[in-house]
Structure 1
Amino acid sequence: MSDVKGRFRRSLSRWASSADLEAEELRSDTERAGCCMIADAADRDRVELQGNLRTVTLRPRGGVPALEAELYDGSGVITLIWLGRRRIAGVEPGRSVKVVGRIGVQDRVRVMYNPRYELRS
C-alpha cells in the first residue's frame, strides 16, 4: 500500500512541477512581449494581455450568440467575450493570443468584452 502512495506522490509532484514550469514560461513570454500580467491589471483599465486560451465556449447572452474564451498567462485568468460571434477562426483551446481591451468584472469574474486580438504562433 505504501508503494502505491509513493508512486502517487511522485506523479503528483511531477505534475505540479510541470504546471509551475508552464506558468513561469507564460509569465516570461508575457514580459518579453511588453504586455501586462493579468494579476497586475487593474479593473476598468485598457490593457494589452497575452497568454494561452484554456477553453473556448459558445454561450448565448440575452438571446445573442457570445463566444467565451478563458485566457491564462501564468499569473491569472480572464474571460474574453466576443458578443455576436459563434466562432472565430483560430480561436481554440491551446492557442496563444494577444488581446487589447478594457477589463471589467461581472459576477466576481474578470472579463474583457470584444477585445482586439492577435493570434500568436
Structure 2
Amino acid sequence: MVQTDLAQLTRECSSWKESLRNSRSELSVYRNKLQEVVSHPISKAALPEVEHYDNQFDIQLSNINHLKHAIKEHERLASADFIQKNQTTAEILWEKHEQLHDEYQRLENTISELKNDFSSFVTKVG
C-alpha cells in the first residue's frame, strides 16, 4: 500500500468517526427531548411509541459505539508496518474499508430516518 492510500484511508476513517460523534451527540439531544415529552401528560396510545424511540436511541447509540470501535481497529491495522509491505493484506484491508464504509452509510441513513420519525412524533404529541 502506498503512503497516499494510507493517508486517504486515515482521512476517511477520521471523517466517519467525527460524523459518528456528531450523531451520538444529536441522539443524546433527541433522548433529552423524549424525556421532556414524557414529562408532560401524553396519551396512553403514545406510550408504545415513546418506548420504541427510547429503545431505538439505545440501539443506535450502541451501533455507533461498535462501528467507531471497528473503525479504530481498522485504522490500527492499516498503520501497522506489515500491512504496507504485503499486497494481499492491503487488498484485504481495502475490502474491509469498503465494508466499513457501507456499514457507516447504512447507520447514518438509519439514524437520519430515526431523527425524522422522532421529529414527526414530537410534533404530533406536542
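Every number here is computed from the coordinates shown, using simple stated rules; none is lab data. Please read these numbers as outputs of a predicted model, since none were measured by experiment. Cβ atoms are built from the backbone, for glycine too; each structure is taken alone.
Which structure, out of 1, 2, was helix-only ellipticity at 222 nm (-39500 (n - 2.57) for each DSSP H run of 4 or more, over all residues; to 500) derived from, given a value of -9500? Before the final figure, lay out each step's value.
Numbers: 1: -9500; 2: -32000.
Structure 1 accounts for this read-out.
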Computing relative contact order in percent (Cα under 8 Å, 6 or more apart) for each of 1, 2, the value 40 comes from structure 2
Value 1.00 of FRET efficiency 1/(1 + (r/R0)^6) of positions 48 and 96 (r between Cβ atoms, R0 = 35 Å, to 0.05) was derived from the coordinates of, among 1, 2, structure 1
Output 2.1 (distance in nm of label points 7 Å out along Cα→Cβ at positions 40 and 72, calculated) maps, among 1, 2, to structure 1
